[in-house]
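Values quoted throughout were computed directly from the atomic coordinates according to the rules given, and no laboratory measurement underlies them. Fair warning: this is a prediction, and the values are worked out from it, not measured in the lab. Cβ atoms are built from the backbone, for glycine too; each structure is taken alone.
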Structure I
Amino acid sequence: MRIGLMALGFWGWALTASAQAAGVPVPGWPLLEHHVIDPLGRDITYYLSVPHGAPRPLAVIIQGSGCAALFHDREGAADGRKSTSFFALGAALKDGRFTVLAVEKPHAGLPPGAKTSGAEGCAAEFNRDFTAERWLVALQAALADARRQPGVDPARTLAFGHSEGAVMAALLAGHDATITDVAAFGAGGPTPLFDIVAFAYLGGGWAHIGRDGLDGLADQVRAINADPDNATAFVWGHPYRRWSSFLRVSATEELRHAKARVYLAGGTEDQATPLLSLELTAATLLADGRDVTLRRIAGADHSLAVTPGAASETGAEYARAFAWFWQKDGSTPPPGPAPLRPEGKGP
């Protein structure tokens, strides 16, 4: 089942704010902070890399689940420099060959000491607001505004995401025919519900449900659907409101609807998204005659690393996807200076 904006009552939409020619520098990063009002009336913050030379293709880097803000104050930094735990953003900036866009989730921000995964430590206003449809609207608004900014070549756009971000990259591409490329890591397949069921047969998985728990799983989904807007009842780390939305998102069907080339990657030991789900998506696209690449990483976990916590291994997999982005039609990256890099300590 494809999720569309009609679920929000939209037959079409237009931005209510024009592009701003200049943004505010982010201390310590080659990024500018911009704002745009989306069709839901929310002030959306997004970050765009500093223009350099001729306009470059755009890479939309979408974060995973939770409400952690993209940037936070760096401990002990008297000069106001910011830090981020969003590793993919730093990896994209270090590549330096395209313009980078990252969008802040509405009402993002974690109180001190809260868990960075899931949404149980998130503000009530975040959990009341956050659904796949509403997050999609924010991404679309920022993307449309960013495409009018200096340094952006709108002819090619990469939607790049990991985990929940990969699902959203598929959803964005399924609703925007101008997305030319999608790189999705641990994107899942028909729905997140299929991922849980697959793990019930394969063993493992984040929901910890075995074959004998599938009847109970069905009852839990019925409970979610019976109270779909409840933002205070939690299961699997997120409120019913979030699950009633994301359980209906099919990365497979969104990518089928998209016009983009597709790069999928996942680890054989991933306990968040079974590689079987990516196999199903890739097989479906391949049968449709689509340009699809699936990278199966032997021994890797959800972070794409064989060695637990090895950021260098994750970064190497992201670099493979960026290289794939530049290989279309045998094209080569534009000449230019050394890659843009955040100053000081990296993410």
Structure II
Amino acid sequence: MISVDVVVIGAGQAGLSAGYFLRRAGIDHVVLDADRGPGGAWQHRWPTLRMATVHGIHDLPAMPFEVVDDLAPANEVLPAYFADFERRNDIHVERPVSVTAVRNGDDGRLLVESADETWSARAVINATGTWTHPFWPHYPGQELFRGRQLHTANYGGPEEFAGQHVIVVGGGSSAIQLQLEIQQVATTTWVTRREPLFTDEPFTHDIGRAVVARVDEAVRAGRPPASVVSVTGLFRTPQVRAAQEAGLMDRLPMFDRITPTDVAWDDGREVRADAILWATGFRAAIDHLAPLRLRGPGGGIKLDGTRVVADPRIHLVGYGPSASTVGASRAGRAAVRELKDLLAPVPVG
């Protein structure tokens, strides 16, 4: 068993930020990451995602990020940026380490377990994000469908759908982006649970602050974090506007069931489907924290900033209001600031 003061789980933007500030504070720590290389979730993004269509990227601490080529693949540019940050700041990340559980030890410490090793820690900063926990809704007949079903986490590019008809499910920005790509080689039908709300207003810092405030309100109350789209709406880019004017973005309400060859509604309507792309988002990848029983009755974890109210030894970064690239770096700093106080020696006498 390895003993440290703090274990950071995850080396995406939030985890690297936490590691940076822990090192500056002189706090004994280790950063664990399940991936084989730097880049967090960015290394797994679909290869057609270009920097021009990536939502604003915020700098890692003390290392400005600049987009040199708008057409460069995001899954190459951003992992390279993360790797450079690790080298420049001498942040050692142990890879690949998949944490299976975090539980209470017998001495007031936390046990962070993987298949091969256990770390004993006074505190944990969890920065595991959402990418490894895609959300798959369930509909009657889903298991009978003879076509292909995939989540955006498994999307590899539009070419695999050439000549097919694809049902795109989901009301977020990923559903929009991927639908526009797929329509270059195939036909699509777009379905969502709620009527999509588009906005022509550009994304601003004020909108970003409003998003963070709304999500922060939810986690402070112990509710699961809300989606960004529920706060901002969908941004109507020139490409989206052109597709709407061409009748390519007409939306249908969510189907009621799936047959071997179609999706179907109770009113008798059916649409043939070669593939169903579930652009239905992600959930926080925190199953390894289950032994600590942090979730409240509504399924959320009540936070004060990044600190778990039920257990101040646990900080969640890259969760809730810090799940954006803007909030992730700030959250790493905030968590370390609080842990400095928690870990400080108690005065004697």
Structure III
Amino acid sequence: MGFVHEGHRQRVRFATGEATGQLAEEITALGVSRVMVIAADEEADLAREIAGALPVAAWHHDVAMHVPIEVAERARAVATGRHADAVVSVGGGSTTGLAKAVALTTGVPIVAVPTTYAGSEATNVWGLTEGAKKTTGVDERVLPRAIIYDAALTLSLPVDMSISSGLNALAHCIDSLWAPNANPINSALAEAGIRALNAGLPQVAADALAIPGRELSLQGTYLSAAAFSAAGSGLHHKICHVLGGMFNLAHAQTHAIVLPHVLAFNVSNAEEAQQRIARAFDSESAQTGLANLRRALDAPSALRDYGMPESGLAEAVDAIVAVAPASNPTPVTPEGIAALLRAAWEGDEPQ
């Protein structure tokens, strides 16, 4: 056995109903005095509720999916102009992504307060979109110094978005099992993440106000992101980044739709991953376990339902093949990716 595993130094606080106090403690520990709070318009009131007592130098609500470069530049200008010495992000992956864009060029620390199951808060991965191309990278400056997980903050997330966001987290788990830097440590995290999400998401679907289900889902989210951050980006994430950048597709739903097709594409050539996934689902096979969960959650199934143009399928194939990891367990060919995309666009059963 031989492998390299790189962990990340980050404080993680789980404290349902205590985000305000936990956040204040983190800001005090950082010793900062001019905080920039980033939150989308729909999270603005929540951000002021939990961060209002902080030494806020700027409230910033100009947030967009996939972090367009012009949105990032405006946020960076605000951070520089207001002499911000820390960033607090309150919201989902787009909000965390914008905070990372600020940290990437300014070096200021981030404290993340997630309200979805995106998982970006636990990784050192950044992403920016310019034109129709999304570029991602790895940099320790963008890893939040601390995360405040408060399940009560996810209660306002509609059930359908909770499901898609949670399946996005599940995609982090599954994709990390065959990603370029996969190893036994990140695989153990991924397996535990699948188990937590498989237990938590059906509870959220059954009762939107069920705190135990949302706590389990947040636990799974952190485990999934920790696994993904160590293993790197696998085929699933390469596909979704290409589609998101080219067609501005909804991030969580795209991941939820593509995931079963990538699993079907890879699983016959990834026996250890298949065994881990099946075990975590307590199912006879990885595909059956995922299919059972998706059925229970009434998960989204077709890219065409979320704005993916049929005319874009051929265009996306070459872009995906160009960035697919060479280590993917099943060889990536234009024909294979074309078939995968077609099935995901139509909403067909994964083959």
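Descriptive notes on the structure:
- Label whose coordinates, when mean projected area of the Cα convex hull in nm² is calculated, return 17.4 (choices I, II, III): I
- Source structure of the calculated read-out (helix-only ellipticity at 222 nm (-39500 (n - 2.57) for each DSSP H run of 4 or more, over all residues; to 500), -9500) within I, II, III: I.
- Computed 1.00 for FRET efficiency 1/(1 + (r/R0)^6) of positions 260 and 308 (r between Cβ atoms, R0 = 35 Å, to 0.05) - originating structure among I, II, III: III
- Ranked by relative contact order in percent (Cα under 8 Å, 6 or more apart), structures I, II, III are led by II, which has the greatest value.
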